[in-house]
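Peer 1: Take a look at the structures below.
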Structure P
Amino acid sequence: MKILMSNDDGVHAPGLLALYHALSTIAEVVVVAPSNEQSGCASSLSISTPLYTHELESGFIAVNGSPADCVYLALHEIYRHTDFDCVITGINSGANLGQDVLFSGTFGAALTAQLFGLPAIATSLVGGGVKGAGQEQVSHYQMAANEIVKLLTETPILDACKNLPYHVLNVNIPDVDSADAIKGRKITALSHSEIARPVHHVVDPRGRDAYWLSLRKRQRTLSSELSSELSTENVDAQTSSIEMTDDQAVAAGYISLSPVRLHHTPTETLDTLSALVL
């Protein structure tokens with residue numbers, strides 16, 4: 001199996017390194033990633049400036065562009081003669097839940113791969129950017145990477161992705177201390193949470209107004225009914241029919257697997273508008 005990897009946290013990010021080492025135990029893996037952090041750039045492409053590449057001692061290729069640039073360049077130039085089985089992005093530092101996928105460079109890179117017909121999986125570690133430091137943080141990424149390998153080797157998810165054109169699988173690993181604390185996996189829908197404070201206004205040391213954009217969500221809690229069902233020992237994490245959103249799943253300790261369709265024009269909407277006299 002041949003896998004192309006990229007991310008939006010940059011070519012030196014610990015999540016990328018952990019996932020590379022884990023995937024290398026089951027596949028031939030190459031990495032083409034941004035030379036610096038590109039969070040929040042979605043699937044933007046650099047069409048007004050040239051791209052430059054630099055091969056690191058690790059064999060990773062750094063690009064002065066977006067995650068989508070990296071995948072685009074890898075598939076059409078750097079590795080144009082390689083038949084990849086899939087593209088996997090991440091592990092993102094922090095969650096990509098709900099409408100976050102519209103802004104995420106990690107998801108945007110996977111989306112770019114899918115647009116060119118390759119199965120694509122975007123991976124994220126909830127709390128990855130803020131939980132612990134040094135070796136503790138590395139161990140959390142290693143745990144998440146191992147869970148992704150188990151997902152690929154213990155389930156037919158990759159074959160399923162190959163049979164779902166125009167879909168990206170968005171994976172979020174919950175914020176837990178060890179793999180033993182993960183309750184299982186859930187197929188989930190994307191949530192829609194209100195952003196708590198979209199813009200932060202500050203004044204810089206020179207007295208100038210400055211603004212930080214934020215995607216931080218308002219805290220959501222599981223309904224008491226859903227919490228009760230999830231806490232029941234008899235719940236089967238793989239086959240339960242409980243409908244959950246991605247943020248509910250990770251809050252309950254499950255790995256969230258959200259299939260996201262790239263065809264953005266719903267048939268029912270076409271039918272509704274077609275019935276209008278325009």
Structure Q
Amino acid sequence: MNQPVLDVNNIRVPSLPTGIAHLMEILANDEISFAELTRELERYATICARLISLANSAWAATSAPITTVEGACKHLGFNVVKSTSIALAVSSPFSPSKCPAFSCDRFWQDALSTAEIATILAEQVESSLDTCSQTVRTAGLLHNLGLLLLVDSLPEATGRALQAVQADPTRSLHKELSYHCGIDYCQAAQTLFGSWGFPSELTDIIVHQNDEEYRGNLWKASQLLMLSKQVVGSLREPPEDINQLRFIEVDGISQGKVLSLRLKMAPRVQQLEKLAGLLFS
């Protein structure tokens with residue numbers, strides 16, 4: 001069967017919303033106080049409204065009404081605020097409803113869970129890591145953002161790729177996208193991040209997330225991202241025999257550590273799946 005010929009120049013890259021690059025830079029600062037974070041977030045009314053709503057939801061289990069952005073940030077915690085704010089900001093230019101086969105819930109469930117696991121793994125090997133753990137976290141959160149671009153720009157072709165994987169989960173999404181769209185989600189992310197002026201190290205980690213042979217400057221961070229995705233996948237579709245699980249080997253992280261982390265993270269991943277449902281249903 002011949003590969004469909006599509007003009008990838010038809011991919012429309014939307015503009016990054018004003019101020020979002022600055023916001024992401026602020027959120028990457030581990031030293032920022034809740035008061036400083038609040039001042040920055042108050043520039044973005046939609047994000048603030050969603051954070052306050054989330055802080056008062058059953059998911060956040062608050063004991064009293066929260067009416068301020070600072071109160072919402074303190075109650076939710078820095079990592080949830082960071083992930084939620086970035087997710088809401090970068091998703092705003094896209095229209096995923098164009099592609100009925102695309103699940104926004106599933107997309108952000110994977111993103112939030114991958115970010116959480118990638119952070120823990122990165123912190124375990126940070127002394128030998130080629131970047132900081134917060135960059136790995138952001139890479140985990142945005143690792144599939146290229147798919148959102150394809151859903152928006154090539155909804156019919158992307159829909160066929162998604163349907164092929166849904167019909168046969170053993171198929172590779174990035175290979176199906178290459179076949180149906182002429183470009184996979186990593187290549188799409190490279191196009192998107194280049195247009196948006198994202199840091200090159202973040203782009204490199206995401207572009208090489210499926211390449212076990214990559215040995216560039218950020219190879220270890222890319223391997224951590226790949227490993228995090230494998231852990232999330234094993235939790236979403238667990239094997240009948242846990243002894244069948246095999247994960248990519250990363251220096252400093254044993255298979256035993258990965259299995260222990262997988263067990264520990266199972267309840268947290270369920271929480272994050274509910275969070276994605278609240279934010280993007």
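Peer 1: Match the computed value -8000 of helix-only ellipticity at 222 nm (-39500 (n - 2.57) for each DSSP H run of 4 or more, over all residues; to 500) to one of the structures P, Q, and report its label.
Peer 2: Answer for the origin of the read-out: P.
Peer 1: Name the one structure among P, Q that Rg and Dmax of the Cα atoms in Å, for residues 39-174 alone of 17.2, 48 was derived from.
Peer 2: Among P, Q, the structure yielding 17.2, 48 for Rg and Dmax of the Cα atoms in Å, for residues 39-174 alone is Q.
Peer 1: Using the calculated result 0.75 for FRET efficiency 1/(1 + (r/R0)^6) of positions 55 and 263 (r between Cβ atoms, R0 = 35 Å, to 0.05), pick out the matching structure from P, Q.
Peer 2: Q
Peer 1: From which structure (P, Q) was relative contact order in percent (Cα under 8 Å, 6 or more apart) calculated, if the value obtained is 18?
Peer 2: P
Rule-based calculations on the coordinates, nothing more; no lab input. What you are looking at is a predicted structure, and each value in this text was computed from that prediction instead of being measured. Cβ atoms are built from the backbone, for glycine too; each structure is taken alone.
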